[in-house]
Every structure is written in C-alpha cells, then in structure tokens.
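All of the numbers you see were taken from the coordinates with simple rules; none came from a lab. The model shown is predicted, which means the values in this text are computed figures rather than measured ones. Cβ atoms are built from the backbone, for glycine too; each structure is taken alone.
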Structure I
Amino acid sequence: MLTSIRILSLVGTLVASANVAFADEKPIKIGVLNDMSGVYADFQGVGSVVAAKMAVEDFGSSINGRPIEVVSADHQNKVDTGTTIVRRWIDAEGVDVIADVPNSGIALAVSEIVKSANKTFLISGGVSTDLTGPKCTPNNVHWTFDNYSLAYSLVRAVIATGGDSWFFLTSDYAFGHDLERAASGLVNANGGKVVGAVRHPINTSDFSSFLLQAQSSKAKIVDLANAGGDTTNSIKQAGEFGLTKGGQKLAGLVFIINNAHALGAQSAQGSLAVSPFYWNMNPQARAWALRFQKLHPKNNIPNEMQAGVYAAVLHYLKTVKALKGDTSGDKVVAKMKEMRTDDPLFGKGEIRVDGRKIHPMYLFEVKAPAQSKEPWDYYKLVQTIPGEQAFRPLDKGGCPLVKSN
C-alpha cells in the first residue's frame, strides 16, 4: 500500500514537473490582424507582419526560454470575421497580444475581447480616438496616430492658407465618422466653417455622385475623411472629374506615402501629409526601412502604421522581459506605461495613462517630381508638432482610467 502511494506521489510529481516545463516552453504569440486582401492591404497587410517579425528578430528569439512567434490573419474589414479570429487565437491558440487592426469598428470590438481575456492590444492601424477616450481599457496601447492628431495639424495648416470653408467626403463607418467629428470640431475652433458632408461605403469604386455633391457645395476645401485605396481613388477621380479646376482644393486627412506612390509624384505633388514617421527622416529610420523593403513581397517602403507595429511590439517584448515572462495584459500594459519608450523609428517617448503613445507629429508636403532624388523620395518636412500639442489633451478624452487615476 505504501509503495503504491509512493508511486502515485512520484507520478504526480513528474506530471507537475512536466506541466511546469511545458508552461515555460509555451511560445509567446503575437497575432497581427489586418486587411490582407482589400482596400487597406498595401497600407498594412503583409507589411505589418514583416514589421512584427523584424521586432522579434531585433529583440531576440525568446524570453526566459519561451520562443516568440508571430501569427497573422485577414479580418476582411468585417467585424464578425475579425472578432471570430481573435476569440479563436485567444481561446484555442494561445495568442498573448493582438497588434495593428486597421478599421476602427473592428478595433473597438477587439478591444473588448482583449480586455475580457486580460491580454494586450497594440493598436497601430485603428485610429478612432474612442480607443483612448470613453472606450479606453487597461489592456490597450494606442501607438502611431489617431484621428485627433491627424486632424489637428492638417486643419490648422489649411485654414492658415485661407481654406476656411470645408466639405467632408467621409468613409461610412466608425473610423470615418470619428475622423469627420474630430476635424469638424477643429475647423470650427480655428475660425473655419463646415458647409456639408457626404458618406460613402468602404472600398467604393465610383465616387462621381459624392464628388458632384462636394462640387455643388462650393466649399474651398473638400476634405477626404477616408483612407487607403479609397483615398487614392477619390483623388484620382476628383482629378478626372475636374473638381480642382473650379478652385476647390482636396485635403486628405489620412494621406500615406503609399497614396503618393500609387498616384505618382506628378499627381500627388503639393499634397499634405501628417505622420509621426517618414522612412528617410534620419539614418536610423532609413536603415530600418531598407531592411524592411528587402523583406516586403512587393519591395514597398514602410509607412507609419507598419513602423508603429514594429515599435509597439519591440516595447511589448522589452516589458514582458522586465516582468520575467508574465504576459497578463493588465500587468504588461501598466509596465509599458511605466517604462519610457525608446526605439530607432520614433525615438524616446511615453505612454499616457489613457494608453496614448506620445511622440512628435510632422506635417509633410509631397515634392515635385524634379525634387525627388530616388524611388519613394516623396516628402519634404514643413512643420514639427510636439507630441503634447499634437494629441488630444489627457483631460478632454473621457477615459475612465484618467478619472480613476
């Protein structure tokens, strides 16, 4: 009988030891979720996966003996598809952190799932200010930019040149609504006037009816509160439609270097872009960007959202290492806020209590073709906006974490 008890005890000890060993070897998994095949595919897509893998490579392959893995999926710009993927990743596949997630409607839904599971959400593609406002959580870090920071610099610059009447051409979902709301408030606050707006479905092929309404408004500025391929297509069709020949000007709130590349320097010259990152701003960014380009299937240069994935993942891994491998979302995000950020793309910065990553924003103008010295050399710097000015004041967002802090 005693021998049997000893055998059972030994078996139990071995099983427990095996479980501990298994837990120690369980991978730390990073799930990159975005649009891999639709209107935002070139703007995040596989490029964000490349950026995440570069962060893992630069950090090191493991933490306390646990390997680090990157998985990815296409949310197809559908909330139900995105949330189904995230639930499967968390419940069945052991994913610890979700990264990127363009499409603010999906990002807001994913945020709730991540909070319930106590994982970590590193937002680079989603830009709704609600993510650091009324919908903020202890599990979110909002990197790169948001609708307020995009609108703040562009609106002030355009109004300063006399563009005081605005008409909005807006993508009809959470991102576009939030962007229009932020920009409209800033237009009014800076002495301008909003004379109208029209909303279009995401991934629209024909903008003619929307552009006709914009033209009829006689607004000096037709503001594009959309993104990705929708921005490129609306600019192309505005040119074909002759909108700017009547004296109206286009202003793209989310004008990315990929838009400039798709349009070509001849068509894009003079366009304004607001961003916290440009691939050729300094030697560190350039070296990283050229590495990225070699790894990208289309040899694209990285944009700010892909740079944001890299920097956010790198800071996450540093934090998990500081926590000795603990990946509990609330602990990780609290530590991420405590630790100063430092990476070759955004430099030194901080993460506020509401989850907002703070760094400078830059106003760029697309060069004339003759000024471009090499492929993807599109931007010239117009203005630097300090982070404390560029992002919404902490006490204006309505984040519950701020009230309780």
Structure II
Amino acid sequence: MHILFYGLNLNPPWVEGLRNSVKELAKRLILKGHKISFLTKGIIGEPKEEVIDGIKYIRIPTASSSSYNDGSLKFLLKSFRMFQRIVKEHEIDLVHGHSSYPLLGFTELRSNIPRVFTLYSQIGSYSTTLEYDAVTNMLLKIAKSRFFASTLSFSVDHIVCISDSIYGSLPSSVRKRASIIPLGVDVNRFKPSRSGRKIREELGIENDKIVFMAGDLTPWKGSEVFVEAANVIAQKYEQVSFIMTAKGTYEFEEKRLEKIKNLIKAYGLKEKFHILGIREDIEEVYAASDTVVLPYLEAFALMSIPLSLLEAMASGKPVIASRIGDIGRVIRDGREGLLVTPGSVKELAEKILYLLKNEDIAKKLGLNSREKIEREYSWNKIAEKYNTLYYNIMYYISDRP
C-alpha cells in the first residue's frame, strides 16, 4: 500500500513532537511493507522531491524558513488545488493527514481515495501566550474551532485521536467515525540503560545532579518558570546544573533566547545553566539527567500528550510536569511522576528539590514510568494499530455500494 502522509511541517530537522511522531510511524510502516510519501510545506529553493530514510518527500515551496507559520496559509491553499493531481501522479492508495488543526483535514476531501486524519490536540482550546499578531492568532483559533472539526465528518473516512480528551472534544457527529490511538515512543532509543556520560563530559558536569527542561524556548513551555524555579533551588541545593534546549523553529527564538539568557544572568545562574541547540542525540540528554521537567503553561500549541513526556518516561527518568492537556492522564501524581500547577514557581521548585533529596523515590517514579511506556506506548504496538486501521478502512470502502 502506498500511503501519503500530509502535514504542515514534516521536514527535518526533527526537533518537535508531531514531525518526530509522524516520521517514526512512517519508519515502522515501511518495515511492514508499505510505501510512504510525505506531502508537506517546503522552503523556496530546496528540492521539491527528495528521499530521506526511505521516505519520499513531496514539497510545495511556500516558505522562506523552517519556522512554524512561515508560508503555512499559502501551503494550505496550494495543496488544496494540487492534492488530486499529486495523489494520481504518485499512485497513492490512502492519504493520512497529521495536525493539531482540523482545518487541514478539509484538504483530503480532494483525494477521492481512503482518507485518515490524526488529531493531536483538543478542539476549541485558545492561547494566551502566542506572540503572533492579532490576525494570525485569530486564524489559529479558527483552525481549531468546532466548525472545522465538524467538517471532518465528511472530508475524511476516519479520525484518530491521540487521547480520550481529544476524542471527547469532538462534535458528536464526528465521534461516530473516530477512534483513539495514542502516541508512540522508541523504547530502544530511549531506555534507562544509557549512562549519560557523553553529555556530562561534553558540558563538564561531573558530580552535579542535572535537571533538564524537556522543551524549547516557545513561551507556552514555561522557560521563565523554569529559570525562576532554578533560582530557588540553587539557593538550597548547591550541586545542581540545569539544561534547556533551543530548537530553532520558532519565529521569535532570537528574542526569546536573549530574554531567557538575561533572566539567567540576573539571577546569577550563568554557571549553572546550559542551553543546547538542535540535538540528534537527545536520548543522551535524557540519560544524563536526574530529573526531567515540563513546566508547560498551556496546551493550545502543543500536542495534547507531549512527545517529550513519553521520551523522558521511556528513559526511566522521574518527571515533574504541569497539569495541562493529557499529561495528568499519562502520569498519575506520585505514581509515574509529580504534577504541578501551570505557572507555579513555588510548586515546581519544591518538587524538584524533593526529588533531588529523595533518590529512592525518584528512582521508583522512573521505573514505574518505563513500565507504563512499555505496556501502552511502544511504537511497535502503535504502528500495528494503524496498520490494522488502514486495512479495515480499505476493506470497508471497497465493500461500499
């Protein structure tokens, strides 16, 4: 079966959750004998077609950079016009869209073949942290509206939700053709047996405990909260270092990086902080960490289940995360991790200190997390669910009068 994956940002660099999840699913479906192509937004001047890791990338060049929103609206308009021709030229058997925005599913209507759409975020949520202009913010809100969610009932044959809460946020007419398949994580890449020595040696961290914020500098992920909590922790626990990442895909990243660095400097924490760029060995960063935190402020611009959460859990690390999206459905407070109120510096600092001072409890949380990942979120299990879904849809459509 030749499957066309469709989405806004499916190109490398694979630095955020959705594009990583789509790539990992594609790799496992190829192992099952499927042929996979990606239709996605391209940067003007890069190849319109390219094969990477056995996946054919078909790009519609509408952007000048790899940032999130650059050229997105133009891509939607152009792909809508070109979809039917692309499907025919590349002999596609089934199309599978991937997005947090149901608006993208409308494009699949033009394919005239079996259509699947995976939805990664709840319908109807709204952001208070996005730094875009008023028009862009309004368009993003509309793209996640119940109106466009309702159009999924006739634009695709089946909707996959990555969580119960996303399924519950759908209009009742759409839920009739929806099911739940969670995200997956590579349990062989992210595993507790990694030593973490590589990162410690690279950063010159010998004996300090490491607290890693698994996210980037986008405002909805709570970088300021993390730095402010680090200031509290450093005054009470001397041997500790902090790691953050900057992924380079956010339009305002330079401004954000300057702001965070100034905050770190103001607190006198420059020697304690390490801000890393794009890492192809992110599994080693998890391995080097003693505690992983996700102090996220809202779920609008995130997947309802952050992939970073699953990666940290698969790595056997104790996780401290905000009660947003479906994080509280994945980790039970005190069982697989600890939960905090979004934006609470006091709670975050207290719980980080608690785990730094109680290694046995931290270890137990990490073991429980790893067990849950192996049981419910291994990519091999998730890919098999999608494989079954594809064949069921193909059979159902072929059997329709």
Structure III
Amino acid sequence: MRVYIGCFGSGLGHAARMLEIAKELDAKGTALEFSSSGEVASLIRKKGYRCNSVPLADVRYSDDGEFQVKETVLDSPSIMARTARQFVAELANIGRFAPDAVISDSALPTALAGKLLQIPTYTVLNQLNLTSSHQKTGAASRLFSVGMSAGMGKLWELSDRVFLPDLPPPYTLSEKNLWGSSVDNARYVGFLHSSERNDPDEAAMEFARSSKPKVFWQVSGPPRTRGAFLKAALEFGEAMSDEFTFVVSGGDPMGATAPRKSERVWYYEWCAIADVYFGACDVVVSRAGHGTIAQAIARKKPMLLVPIPKQPEQEGNADKAARLGVSIALDQRALSMESVRASLRLLMGPSFRETASRLAQVASRYDARTAIVSEIESGARRGRRLPR
C-alpha cells in the first residue's frame, strides 16, 4: 500500500499526529510520502520521511505571539493565493506518487487534491470553527470567519471520512471548535498523541530525583508565538526555584537536543525526550495545543495552560480543559510571578490529580491510531468513496 500524508505547516501538533499514523503504517510495510511547510516539513524529514515542501498559508501573529484577526483578514487574498498554490503543488505531488490513499491533517489543499484525483481521502481535524471570542460586533473579521467556517466545513466533508482526534461529548476538548459544525461523515476516535518512549538523560534523572514539586514547562506553537512564552518560562523558573524544580523545552524543532543549565533551570532548545518529562513531572505548563493537552491527560498530569492570545482554537481548548477540572488557564497578557506560583500550588493538590486520572481512564478506552489506520486500509482496498 502507498499512502500520501499532508500536514498543515504551522504548529508541530499536526506533524506529531501524522507521525504516529506513519509509524503504524510503516510497521505494515506501507510506502509513505509527506508534504508540509517550513519547520514542520523539516521535523518530518528529521524523522526520516520524504516530505515535499508546499507554500505556507497561515494566519498572522504579532511579535509578542498574539493572533492578529484584522491583519489576517487584510492578508486573506495572499493567504488564498498561497492556498491555491498548495493545491496545484499537491495535485502534482499526489499524481506523481500515485498513492492508494491520501491523509490530510488540517491541510485542505491536500484533501481537495486527493478527491479530485479520485483517491480515497481522509482528514484528521480538531478545528472546524474559526471564530474568535475577541472579534467585535460588526467587524468585517466576524463575517469573514463565520463564512470561512461554514464553507470549509462543506469542503472538509468531501473527504471520505473526517476523523476527530478527540473524546466524544461531554469530554470533547475541542468543544468550541467542533460543536455546532455540520460534517456528516465525522467520527470521534479519541486522542492522537505521541507514543514515543525514550531513556532519561542526565537532566531528566536529576529532575526525577528532586524532592521539590516538579514542573515541565513546554513551549510550542508557530515561531512568532514562542519568544515571549519562553522568556517567561526561563525567568519564572529561575525565580521560583526555591519552591519548584523546573525543566524548560523551547519548542524549536531545529534546535539543539542537548540540555544546558543556567544557575537553576535545565533548558532544551528542542526536547527529544519530552515523554520522559511528561511521566516524571507533577504539573505541565504549556500552550493550549490539542496534542499537548491530550498527552498530559494520558499521563494523568494537571496543567497550567497559557493559550496563544486571541487564538480561538487554543482559547477553546484551555477553557474546556479548565471546566473538565484538569487545568488552570491563564491569559499571557496577565502572566505574573504571583499568578503562576499560586496556580502551580493549586495544581499540586489532590483534586486536580484525581480528575486527571479519571479523564485518563476515559481516554484509554479509545485507540485512535488503530481506528484511523484500519479505516484507511479498508478504503484503500475498496478503492472507492466510503458510504455516508
């Protein structure tokens, strides 16, 4: 079998999910080829897979990491032009590779190209709604986002199946971004997060031995969203080392994997053993990316979540995780030493740990990798569109 995989090129969570599917397919002798953009494509190649580069069509962020709604709307003609170039490139890439099935993780041009070429096509997606709680009444951005959400929902529906890598209601993390959208062929398959298991290095062993409460601070997201959050991680980690033990991951997939230590904090530019820290820590501090939250829940860890400002997907994820009782959400613009210290103290309490453990039990009932791969194999064998 031959499978082509397209990943949205902003944020590493899309690649992380598809690398899990690729491992499952790899073990079955499947020929694989990817496509993505920028550092996401670089990460996929770093994992040993062939990856075609396609133009990046992403929203706009400010220098302090805030999602810029107005600027994104103004840039929409350029975004649409880059999306069209992606589509043309994917038609050529998929046509040349001649796969038995196409998988898209949030990459609409890949899904549309696969269907146009009459190849069984599948989408993995945890965001159907694009609207932001910060959009003002009467703003052109609201009309743009609502219209895009409705139109894209119908385009995603062209896929033979839309897999939702989340828990079914009432536990859906992406509630704000999924509920209320009509995609008839969608299926909840449970969390799809990293299954890597690595051996600890010197920093991780020192971390595990610490008698203080242990905090793993993981920076992630598109490059422009990482700087301010990383600066806070390092400053707060040093200042709060009297009470907590911190390890910080900078989230740069092209960065050095060897840790270095400042006076009190171990720091990785890219932490290749994040799974070790998810297992050893008491609390995870992170953005509100879907994959990170899913991985923390799977490891029964409470979370302090700081969503990318005004980013609707992450705002929704953070809000739902807090309502489920497994996290506290803080606004980056109000982040302070006092608010972080107080939140970490609360998260160390038994109620958050117990709730995380209960939710982990719910998540363990699902096997997203097997569900997705089995349906793709079945569709590829039939070589036709799945019945609705």
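Taking 0.50 as the value of FRET efficiency 1/(1 + (r/R0)^6) of positions 43 and 363 (r between Cβ atoms, R0 = 25 Å, to 0.05) derived from one of the structures shown (I, II, III), identify that structure.
The read-out comes from structure III.
Of the structures labelled I, II, III, which one yields 31, 24, 14 when Cα extents along the principal axes in Å, for residues 195-242 alone is computed from its coordinates?
II
Upon calculation of mean count of other Cβ atoms within 10 Å over residues 91-98 from the atomic coordinates, which of the structures I, II, III produces 15.6?
III
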